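Just below sit the structures, each encoded as structure tokens.
The numbers here are math on the coordinates, done by the rules we state, and not lab data. Model, not experiment: these values are computed from the prediction. Cβ atoms are built from the backbone, for glycine too; each structure is taken alone.
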Structure 1
């Protein structure tokens, strides 16, 4: 244990503190994000003690402790003064490579560009980011962004051109580096700009046509609507309430609604949709809810029935789970108006489906439907209100591109009761599996065990039965007969099964509140979006959720898989879906909003640049002109920060980027204080930089 008393000046010296922290089990890292870590930056030592709710920051001057504060690991900024504290030994991290509720990181702290990331420069094309490089300019040093191209050609990008760089996101396959010695990039860019303009015209035209067609206007909320909404046990978040208000306002107008509802996994989209559906049936109209999987169809049907049937409304499910006889009865009920809400898979798109009076279509995860299905969805959409739903957070670039031609509501804040899912990444072992499952069962919960191998799933289930002979264990996968799969899911939903061994079939929408631990074997083979979606199956209420990602230590993990697991660690905190979107989910979002044919164009120039092209095209069609962002006129040599003062090039780059975006002396002082807080007060190069910047702002 280490005692630090700032008031009475009793504390270890700088070097002694580093030695003692290592001795009691603390791990030295570049930036403190979670318990049991410490970092050193010049005169500053950051420590996240295992017995503290927040990390602390100590600033020394020689051997004198000048400052002791707590700080927020998300923003890395100070919170409050600490007078004295005790640092307990680090808690032993059993069986894990990384463990804990990782803190998400504010991206004003560190650049999103990592070494060897693929970067798109608007003039030169796809290259590799290699960090910052020092260059002598007129006998003065300055830093440039270093990009590497085909045949290891180099481009040094001036810092004031960072807005021309875009992080590449495309298909899973690695992009090919562009050459600096041919015109291939110019040709590619011109071709994709042409395609983006065509796409923009289609979006614009569909929007205009729908605006001209009359739709059905709903009346204001009824007494029953208020009663249904009061039945919900949790208050809506601000985002949920705003999204619902947007949707209701659309429904109470004559023009047909076409709204996209985006929200991260477990953020309460279903409750918003359910209330919109109820408003429709209260106006004596029908609702169709189109979902990509039979499992999700069953889940939604149960949810809607539970809330709707006491008001006298009939909810049916139409999927391959029903027999032909059952389906014919449902079809008859839809035609005669006896069924008010139907939840279904692509079965809803077949020719024999006829509605009595359909007024609202809800399409969940549209990008998961095939091209032929999408054409049928388009026809179904023509005269009814439409809500498209996505668990893929829409990156800002795409949001900006589509704003004005598509109505969008975003649920970006979690429900109040929701806790971060504690995520552990480790080598697979039976002991770790046993420990994780026993913990969940002892608190009377259930367990998802993801084993994505249909051929050996029975064998895996038997091995778990041998490990837990007193528990009820069964398996489920998409190749099972319909009735058997449905029965298995119902049993798990009704708590008749303790451990469900299953494939990724549970990835979308399954909501079982008593299942709060999920284990995934060979997690390094899953995509980030899959891990994110699967992890969202647990921790959906106020009960702490746990996710265990196992990799096989006997297999050589690819560099790509290692990066993927590192990304999970970096973005494991609650509300980090947007950051994941910018890593891995962009094409899913593009597939939903832009159409599958556009994914090929996206992969040629990267997602961010494609969105910029689309935004430019939509501006032209709307008669607008892009307002170019103006940056402060700074000379690179005047803002050179020594790598001794800020060692990490990603952190240094972010400081440079923020300097160019300063608008006033007040903003300048705020940034300077933030830098002094994080890196120390006695940094000559930092002080010189801010003096130069102030002079430029005064002359501006």
Structure 2
């Protein structure tokens, strides 16, 4: 049988290295330095033809007979046009690079001694496209249907005219260089009690092909609930398969969690399929999936459950299919997993549930089908950390706001939850979803999340929604824009966590919605790029500082109350005052700021404006001070404006302790009952 030249992984043959050491001479004399010798140098390289995408390992031997310390250096002298291959190191005896383009890579190794005498050697590595491998058989042995019940070996060229079945604990072994050509509608099935071992080599792959070069002409290789560690495919080509009802890939694995199938596949090519290159049922156990090329298939590169994404390596190549993606049909991640960056996006066609610690590598893209979500459950955690150059993208199959639901952190109290350099877009659809990122939490069942350097956009509702009980360990440099409602929707307790570097402009509602609640810990509310829209009452039971330039817009009949255990310091500047206003510019539209028996010297208001307030029973001013002689309230207010109130600008109960110049140090405009009222 002819040997088939293939592109392959490089192997350093240690015996060759030893022989090379013996063959190195004593070194030529250095013509520029009497008595010195030029170092002897030799690059030891056995295989000089590789696949595109292969990691090439290079080792050199350098000897100086004078005993001088040598300085080593690796360099490319030429690379294929368009190649960006780089050497992992250039100062040691071993290095490597990945051949990213077809063509010749010429690499030089040099060694210099202490007087700069230089010995050098070069090697040429040729990278070829894996798709060039083809069938070279000239004659065939017919297999007219066969059920293998004892261990059998196939070696040669075969024409399979009816189905092959492997059962009864039998192992079918196929030797390197063999070719099996299948007739129309025929398959190779590895049954529950069978196993298949087809291990070729780079130079002699095993080919499973069709009698006619038509996608779906034969059915393919089916592993049918075969829970056998012997199942292994290496250096195989499976092509023109995927025909027949119930077949979803050139390689099709039937499995379930209760009846798993085991498979190891590496260094192989799956191409020209009628459907996907491969299909793995939920319950497939992949002991290895490495350097697999799935290309030129009529659907996706592959079709798998979420539980198997952990097994897909970053060296596999999934480009060139009709649908430019790897399809994940959903499911639950139950063990700690890492999802590598793939050469194509991941298309998610049903809900993903994360019940373990999931890490998503930089550069990944996930495309979600209609009404689909990614949910991080109570026992799960998600770490999706991209980079500025390689963000992680969560997007929709159709660029329509709310097309998918989004990412939901569901009572996940895990410090590992982190989103960095991610983009989440076109989400927020579905009942109960209020943001592209939606956090379910409560004070008794909190959710923890760190999010920074990220973009939330084109949402049907808000860019993000955090339930009261969300613990934000970091919220920094987040852009939330082009959403149909607000930039975000949060409880008052989380306003302390929102940094002043985040950008919330460009949404339909030009604000960050704060749905009220209680501030129970000392907090600082930064100046935001948009106003805070307050839709329900705010209760301050700790020391709250509001930074200059902040704006708060209150919904109808809403108030901000500083309780007995609270204090408020809202100090603006002449150029950046703090504004407390109403959603509608109507006197009494909201209730105002109430200091409720807060005997705290930290209560300080300066350069603020409080307007259109004083509504509600028991409210007598834009600022209302509840106090008594036995329970006083303390407040200093200067350089502030109280205007357009339905009652007084400021109301002071008997027992209020305020600055003596409260009337002259502030400006009162257009308040119905007057400037300052008291009892």
Q. Just checking, which of 1, 2 has the largest value of FRET efficiency 1/(1 + (r/R0)^6) of positions 112 and 200 (r between Cβ atoms, R0 = 30 Å, to 0.05)?
A. 1
Q. Among the shown structures 1, 2, from which was the value 83, 67, 53 of Cα extents along the principal axes in Å calculated?
A. 1
Q: Figure out for me which of the structures 1, 2 the number 0.20 belongs to, where FRET efficiency 1/(1 + (r/R0)^6) of positions 80 and 176 (r between Cβ atoms, R0 = 41 Å, to 0.05) was derived from the coordinates.
A: 1
Q: Figure out for me which of the structures 1, 2 the number -500 belongs to, where helix-only ellipticity at 222 nm (-39500 (n - 2.57) for each DSSP H run of 4 or more, over all residues; to 500) was derived from the coordinates.
A: 2
Q: Kindly point out which one of 1, 2 the value 16 was derived from, the read-out being relative contact order in percent (Cα under 8 Å, 6 or more apart).
A: 1
Q. For FRET efficiency 1/(1 + (r/R0)^6) of positions 384 and 488 (r between Cβ atoms, R0 = 41 Å, to 0.05), which of 1, 2 scores largest?
A. 2
